[in-house]
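Enquirer: Have a look at these structures, which come just after this line.
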Structure P
Amino acid sequence: MMISENPTVALIGPGAIGTTIAAALHEAGRTPTICGRTAHDRLELRFDGGRIVVPGPVRIDPTEIKTTFDLVFVAVKSTQVDATAPWLSALCGAKTVVCVLQNGVEQKTLIAPYLSGGPVLPSVVWFPAQREPDASVWLRAKARLTLPDTPATSVVLAALRGTRCSVDVAADFTSVAWRKLLQNAVAGLMVLAGRRAGMFSRTDITHLSLAYLRECLEVARAEGATLGDEVPQEIVDGFHRSPADLGTSILADRQAGRPLEWDCRNGVVQRCGQSRGIPTPISDLVVPLLAAASDGPG
């Protein structure tokens, strides 16, 4: 794969994660073409010590796109993938690398049907970023992505080189992706409690979280992840260290009455467990409750 030192970049979905990536690129002099549902004349990222304002406009009409790009970041949630179809058609050529900045371990499966065979790169997003009431985004930790070790990854490395978003390349991407999925799965308990990360300081929630994570761990290993017995405790310890007011995107969606990413974050554990004959009693309780919170009725 021939790699330009300065690949042309477009971004679909200027939410919290998308704004962070757009700001990192803009700060380095590589402002991407930004595409979304809502017209904004600018994006703003705030972080400890400063802010970055990314000039717009956010494009809202795929028919106005007249060229394809070397790299397209897809930063929409799994519940919004269908809406990206017109954008992907307009932005992507046969060799366009599509990097999916999305929760879950099924990103390639979700996005590939909308493309004409170009490479799809899954990713793991490690940074907390949240939308504020004034529509700015608050980046609460250093931005970092993990990508699989493939030829297409070099395009993302070129685009993000020298930016405030670091990129790790993992030889065993499956294990990294499942580890993050475990973290996302247990964060789903915050939706059911209607509480932020401080809830994990409760002894009963700690015990429930560890039991749920051990269930998820067994499924992850069956799916090819190499993760040690210590991982559940490490994840819970991470929540214990988090600011008590730290939320998660699925909790924010619940509070705003939006559809939830319950299937890609939690349902996948139940589905994979069932397909491999692994009992998932905690998932069997958590998943229907999250699905009902998302989709109703009632």
Structure Q
Amino acid sequence: MTHPALNLGSTRIYGLRDGYFYLDGGAMFGVVPKVLWQKFFPADENNRIKLGLNSLLVDTGAKRILIETGIGANLKPRLAAYYSLERDPGLVQSLRNLKFEPESIDYVINTHLHFDHCGGNTYLNEAGEFVPTFSQAQYVIQKCEWEHGKNPSARDKPSYIPSNFLPLQSHNQLWLVEGDTTIAYGVEVVMAAGHTNCHQCVKISSDEKTVFFLGDMIPTSAHIGLPYIMSYDLYPMETLQNKERYLEQAIQEDWTVAFNHDPEFYFGKIAKVNDKYKFQPLEIESS
């Protein structure tokens, strides 16, 4: 398996994937009719679409930062079957294919704590205990997201699996941040509420260039259009406002954007044509 890679000055960014899973297409596109969204994502017989479990590895030379950990290996077989989960080779093996070991990661950033974004945070060891997968890393999570994940509402409780994140605290590997925060030189988390109240994106800057990891604010290249907002979003109007804000900035400052759930594209550019935002794929080298 090859992995797309970008260079930003001395920083190198790799696109990784924990695998694929399937979700209801209607839920993924909210108020947008199927006749429109199926042009981008054909649905299966159960109205589900195939989505990627994408991560980024950011190697600044001084620090290694992993953004998102996918679903991981801890999902119960019943749920893995329900989502038609495909994990081959999975995130950890993808790292190893690039000659990076889990213990070489300095920071792990979770945009939020839904199980498809942080499931690989931990693994079940031989003693039957959930422990951090990245043993030397500090895991970066918004404090308000952490608190909500421990006490979710009835609406989103199934999205939070405590074993994915609670062990981080007991192993002293938890870094709770509040709002926009610099994690390492050239890497910062940026608040972009909407999907959850404390959802965060990640901005990577070097050599006057920027890559912006969109998280679930804009999960795939097909969600670039402003009305294309997931039914899963708790605060869709905030998603709408943040989408427009960051898409405009991406155009004005010529950012490269990175997608969390696109099964094909890790990276791309944003253009505006006749007052509508459009996705433009990039030619990317592979490692």
Structure R
Amino acid sequence: MEFYMQQLNDYRIIARQQGLTKKDYYELKKSIYEINQRIQEISSHLKKWETERKLSGIEAMENRPLFPRKNVIATMESWKDEILMYREIQIGMWQLAYGIEKNVIGESFTHFALRNASLLHLIYTNDTFKKIKLHSLDSYLFLCQEHLEEKPSLSVCSSSNSSFCYGCGTVRNPLSYLSFYEGISGEEAMELLRNIYLIHPTKEIKNQSLIDKYRESLFSEEYFYLLEEGMFRTSTKEDSYRKRYALIRYREHLSTINRVKEGIALSYQDSAPKQKVYHLPDKEE
């Protein structure tokens, strides 16, 4: 973990001084993949121990005749903390990679659509019980909709526009979530996503009932106040790159609501890169 923390800090320093390049982008993506593999390994061990704890109890685990488990609760809590720390590093790397991809490599239409959509809104729409818990600066905990649970374990980050379930280990983005939850293909999910948020919308509109369902929650006062509350909470925290990035994303989500209300569509342009290197934004940006 120390290696990845140092790597992230080094890249942030480089981004502030001379800027990051396309090569750095691929190195970041490689590290993100490696961290994801590590998270899955820890989650697998955690799930195995949790199952054993429910079946045999902590005392039986710690007093096993062969290979006894030591400090079961403490070990499991340390694993959970380790996962959280890995996720924090991963989010930091994604933020840098996002900046490089946007400014150096250019955007594909899929990336353009995902960047202007909101996974937080999609999951909020289908969350029946609304047992939402604040998790961090720009993350929320929901009840996972892919397995039965009583306590929220699905972490949804509004900045990275992704989710991770600490219970089942599933990772989602807006496109894969719509495809899973609505039981539709990837192409149909993209079409639905475009029409919900008016991102280069299609001429022929299908699934109007689904569009109306997501639009209704998008325009609801409850969802607006959720974003307002998150934005206010973030603004009170100590200054950091993540705080600034989170505030930018909150403003983008709020402007999306107003844009869709007014019926203003976004058009996609596969524009050329604007600059050769990616720099971290200043505090004023």
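Enquirer: Taking 26, 23, 19 as the value of semi-axes √(5λ) of the Cα gyration tensor in Å derived from one of the structures shown (P, Q, R), identify that structure.
Expert: The structure behind it is Q.
Enquirer: Out of P, Q, R, which has the highest value for relative contact order in percent (Cα under 8 Å, 6 or more apart)?
Expert: R
Enquirer: Right, here's the next one. Once FRET efficiency 1/(1 + (r/R0)^6) of positions 9 and 169 (r between Cβ atoms, R0 = 25 Å, to 0.05) is calculated for every structure in P, Q, R, which label goes with the largest value? Let's see the in-between values first.
Expert: Values: P: 0.85; Q: 0.10; R: 0.40.
If we compare FRET efficiency 1/(1 + (r/R0)^6) of positions 9 and 169 (r between Cβ atoms, R0 = 25 Å, to 0.05) over P, Q, R, the biggest value is for P.
Enquirer: Ok, one more. Out of P, Q, R, which one gives -5000 for helix-only ellipticity at 222 nm (-39500 (n - 2.57) for each DSSP H run of 4 or more, over all residues; to 500) as computed from the coordinates?
Expert: Only one of P, Q, R returns -5000 for helix-only ellipticity at 222 nm (-39500 (n - 2.57) for each DSSP H run of 4 or more, over all residues; to 500), namely Q.
Enquirer: Also, quick follow-up: Taking P(r) over Cα pairs in 5 Å bins from 0, in percent, for residues 89-144 alone from the coordinates of each of P, Q, R, which one would give 4, 17, 20, 16, 14, 16, 11, 2? Write down the numbers at each step before the final one.
Expert: Numbers: P: 4, 17, 20, 16, 14, 16, 11, 2; Q: 4, 17, 25, 29, 18, 6, 1; R: 4, 15, 19, 19, 18, 14, 8, 3, 0.
Source structure: P.
Each reported figure results from applying straightforward, stated rules to the coordinates on display, with no laboratory input. This one's a predicted model, so the numbers in the text were calculated from it and none came from an experiment. Cβ atoms are built from the backbone, for glycine too; each structure is taken alone.
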